[in-house]
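The next part holds the structures, each set out as structure tokens.
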Structure I
Amino acid sequence: MDVWVEIVTLLIPGFNDSTDELTRLTEFVASVSPDIPWHVTAFHADYKMDDTPNTTAAMLRQAADIGRRSGLRFVYAGNLPGSVGDLENTHCTSCHATLIARSGYRIRDYGITPNGCCPSCGTPVPGRFDAHFAGQIASQPTAIRLRR
């Protein structure tokens, strides 16, 4: 169908953060394709859920470990910029070179070749990439406004 799918899970303490639930989720995703990127993001207590604790960096790292043990090759942790080690970055699955370095929504370095491969070892990187990096579009999330 020529579409690219990525999955985002907002990790909410006490709601969807159990090892069992995360294992079942990530094992299912990996059974569809281990190349589907999984983004596990931090919950921040706000609005009507202000009595729920915030997701910590340690919780995100633990969820990421579960995803990797389940067989996912592209696992990211977000919404706590600079607090989750290299889990904001994209790495080559063969040689582990950093292909895209990020800090939050900001791309700090982009190294995928024009034909979508790792520049260090030539391994194809699953996804949809332009022939060259055209620069940062936004440094933070934006609201999409629909035309009527």
Structure II
Amino acid sequence: MKCLLVFYTRTGTTKKVATSISENLKCDVEQVFDTKKRDGPLGYLSAGKDATFKLKTKIKETTKNPKDYDLVIIGTPVWAFTLTPAIRTYISKNKNNFKKVAFFCTMGGSGSTRTFFDMEKLCKIKPESTLELTTNEVNENNYIGNLRRFIDQITSN
């Protein structure tokens, strides 16, 4: 199975999970970059507002075509109980190119249910698997069991 892992990160937490997944699955990786400044307190507030209103953003051009892959794994932080504008934009641009999808998210405490619902609605495909992790789980490396279950679900389908 040819697999592409696509993710956005603001603080590095989602990237850490993406790296673990890609190392286990030996898949290609594409990081999505938001061109809007999102760092610092003002960037944080702006990010939450944009996510709340389900806005898209301008992202840097990606290099890998999801149409070339059997499965696309999409990862996002949870902002305001939903996906980030950068991933919303990526999915909107590529939704007709996905054969199968799986989702993962990182979050401060909650919001994965709505995030995955919104991602599925945008993709118009039910995910093969989902993985939700809190920032504490990632920072404490307390997510390996959940990661293995996620990978097992993907590889068994």
Structure III
Amino acid sequence: MLKQKKLKKHITYNKETGVFLRKGKPFGCHHNQGYLTGWVNNKQYLLHRLAWLYVYGYFPDYIDHINHDRKDNRLCNLREVTRKENQQNLSKRSDNVSGVSGVSWDNSRNRWTARITVDNKYKYLGRFVDFSDAVNARKNAEVLYGYHENHGEV
């Protein structure tokens, strides 16, 4: 397991910019899931995890990119979270057509439906004639269940 001291021997990290350097040159490349990654001691690491190790000396179970930008590894954009907290700050799904997470059109009833996931279970919030009522139901539920304010943003 990589340790902080060994990492600092090979890499420098600027917590204000999120930039990593190795021997004065940019370190890291693009990962197929949108993250930045790099190799240290013949092992590949996600750079946001290296940032955390560099500053705090350990690898947490989960790290959240607060602004959803997987390439933004500034320390102010990273936070240690539980799996549940990480799920409560997701980007809007690419197949979302309403523009609001958890709000969809129900063709069979000609109504907007609102729902939210709580402890890995869908919670039905209601059907609504007006889109804004469905959005309000969803947003209120996000506050009630502790979702991050950036949840559902692009």
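Here are the numbers for the structure shown:
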read-out	value
Of the structures I, II, III, the one that 11.9, 38 was derived from, the read-out being Rg and Dmax of the Cα atoms in Å, for residues 16-87 alone	III
Top of I, II, III by distance in nm of label points 7 Å out along Cα→Cβ at positions 40 and 64, largest first	II
With distance in nm of label points 7 Å out along Cα→Cβ at positions 32 and 80 derived as 1.6, matching label from I, II, III	II
P(r) over Cα pairs in 10 Å bins from 0, in percent derived as 10, 34, 24, 18, 11, 3, 0 - corresponding label from I, II, III	III
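Values quoted throughout were computed directly from the atomic coordinates according to the rules given, and no laboratory measurement underlies them. Note that the coordinates shown come from a computational prediction; the quantities given were computed from them, not determined experimentally. Cβ atoms are built from the backbone, for glycine too; each structure is taken alone.
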